[in-house]
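What follows are several structures.
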Structure I
Amino acid sequence: MTMTTAFRGVVHGRIIELDEEIGLPDGQAVSVSVQPVGRQLAPGEGIRRSAGAWADDAEELDKFLEWNRQQRKTSRRPIEE
């Protein structure tokens, strides 16, 4: 019989401390697949990180975006029907 169950835990060097008892006897051989769990970001942190160098300079970002909008208006070709 093969039992496959997912458990969460924390790595401490070569030891993985599980959050709960798994019901296997001490010394039991097991196979382990490890998948890191993503960190929970504070609300808005993801978008702040994606802003890169502008994350702390919203005023300059606004100026650039407005300049970009103006450039797009002047460089558009007329639509031909």
Structure II
Amino acid sequence: MNGTGPFDIAELDLRGHVCPSTLLLSLRRINVMKEELRAGTARLEILTDNRDSTGTLSDAAGSMGYGVKVEKEKGHYRVIVGRID
């Protein structure tokens, strides 16, 4: 993780993966980080180049009660889970 102070950002690069692997790997990391994500001291940024995965990841993380935001970047998407600033 990186970041400044008490707020950390973890990046999970899943470009080249498709569902269900993208979803399963993301859920594994979310579960590892659940305390920090719920406390708002961290967020998980998932990079994917699979457009369908953005909806699947958003739905899954949102149903777990996390804030979710999807950003389109050059050549991929960034799915932000947890603290949304």
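Numbers below:
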item	result
Structure responsible for 5, 12, 16, 16, 9, 7, 10, 9, 7, 5, 3, 1, 0, with P(r) over Cα pairs in 5 Å bins from 0, in percent, for residues 12-59 alone calculated and labels I, II on offer	I
Distance in nm of label points 7 Å out along Cα→Cβ at positions 52 and 68 - highest-scoring structure of I, II	II
Origin of the value -8500, where helix-only ellipticity at 222 nm (-39500 (n - 2.57) for each DSSP H run of 4 or more, over all residues; to 500) was derived from one of I, II	I
For mean count of other Cβ atoms within 10 Å over residues 28-35 computed as 6.5, the structure of I, II it came from	I
Winner on FRET efficiency 1/(1 + (r/R0)^6) of positions 20 and 36 (r between Cβ atoms, R0 = 25 Å, to 0.05) once structures I, II are ranked, highest first	I
Value 3, 16, 30, 27, 17, 7, 1, calculated as P(r) over Cα pairs in 5 Å bins from 0, in percent, assigned to which of I, II	II
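FYI, it's all coordinate maths here, none of it is from the lab. As the structure is a prediction and not an experimental result, all values here were calculated from the model. Cβ atoms are built from the backbone, for glycine too; each structure is taken alone.
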